[in-house]
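Okay, got some structures for you below.
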Structure I
């Protein structure tokens, strides 16, 4: 039944990496979707104008016309500007990410963490019209009317923006800190329910911040997850002894799995 429904849905992939493009095309085709592939932004716009797809999967760095130019052109064409776009890229400075979001991008997939199953999940999400307008929350949002506050302590602004966007869609209130001292400053003004914190940060590292937080009674109920590229046994052990509720090694977790971990811990601790 689902495959019959999928046959009516058209997906356009605009991706200059041929192997990746073919992997995504084959995976989506096996799910029954009508899938089309363009290897540069110029050809992508031509196909988009011709096909009027239901969803676009878009790379940012491409020949002839890059992803930003494609998005800008889409916004100027009434027939194209409301087509859902999911970016698949490793590119993105903070200013670039903010620009992409303003241009209507619905979601991101990081190439370094690429999973065909994640692509399928996002395609199903947006083609089944589960997307909510900004300001609304979905079924995984905090219950009981309580706005759960999450602090992202991460100096990688691209990664921080991706996590913030995903959690924001789940209805969480997100704040950010890009160095250790800033984390403590944010806590003085607004105590979060959970902190997702890197170890390698300027000013103070994550372990130092963790120890400082755990030394103060007023912060005892904050859930703290260490999220780092480090991950030797002694580093994990030190973090746990210092009061971390969990330790996630970045390369071992997709963004989806990180969000799932956050939701599980919030439920275990009775926050949601």
Structure II
């Protein structure tokens, strides 16, 4: 009964959440930037909580501003200053450890801080880059035409894969995919998720993204889903290592921000660079 109730909570929350995401991708502009920035900052806060559960002293005071600057740079300067921000992050984090007292392993602290900003801040900033893309790219949008921002693809691919994989796994799942990392994921669920994501991509092509060819739909659906799966497994690995089930309980039925957006963080760079190659 509890599992049945949790499934319906997931469905209801998703039914409310997804139209809001679609609206932000349609309107673009500052709304999407603010939303992604909040997701990145709250997700990074949860990441530091996971690190703390492992007694790792990751640096919140340096990591959060760095992640914020990466998002701001993606919005204002198309990410051109990301190398500078990441270089400053590394230097400042390492320097901080020189003067830090009783904070465990400096090696772990620096590594965890920098990894968190790259994992959540840098990868997440690609959603902002995707949100701005159609405004000036004639390969995607004709003059005077308005279409859905490709940022929607970075949300739709992992979430459609996740939904189809969840139900396929519940109905048909027998063989565990990677029980060392995630006990719930199955081979059958993965196959069902890939098929469902590709089918969903064809639906999006006809409804919102006519510039995508059938081959693009297959590649984005399959490779994008696999990138999303890696993101999901990475977060599961971090939580399991720290002895945690969820990164937080902020989203009913879904856990925390990282639990919901871990796959999106990995799918967004793939979608961004795939489109960059496709439209070159």
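A few notes on this one:
- Label whose coordinates, when Rg/Rh (Cα atoms, Kirkwood Rh), for residues 69-188 alone is calculated, return 1.13 (choices I, II): II
- A value of 1.08 for Cα Rg over 2.2 N^0.38 Å, for residues 61-108 alone, calculated from one of I, II, originates in structure I.
- Structure responsible for -25000, with helix-only ellipticity at 222 nm (-39500 (n - 2.57) for each DSSP H run of 4 or more, over all residues; to 500) calculated and labels I, II on offer: II
- Each of I, II could give FRET efficiency 1/(1 + (r/R0)^6) of positions 21 and 213 (r between Cβ atoms, R0 = 35 Å, to 0.05), but the derived value 0.20 comes from I.
- Identity of the structure behind 41 (criterion: percent of Cα pairs over 28 Å apart, calculated), options I, II: I
- When relative contact order in percent (Cα under 8 Å, 6 or more apart) is calculated for each of structures I, II, structure II comes out greatest.
A short reminder: the numbers here are calculations on the coordinates, not readings from a lab. A quick note: this is a predicted structure, and the numbers were derived from the prediction, not measured. Cβ atoms are built from the backbone, for glycine too; each structure is taken alone.
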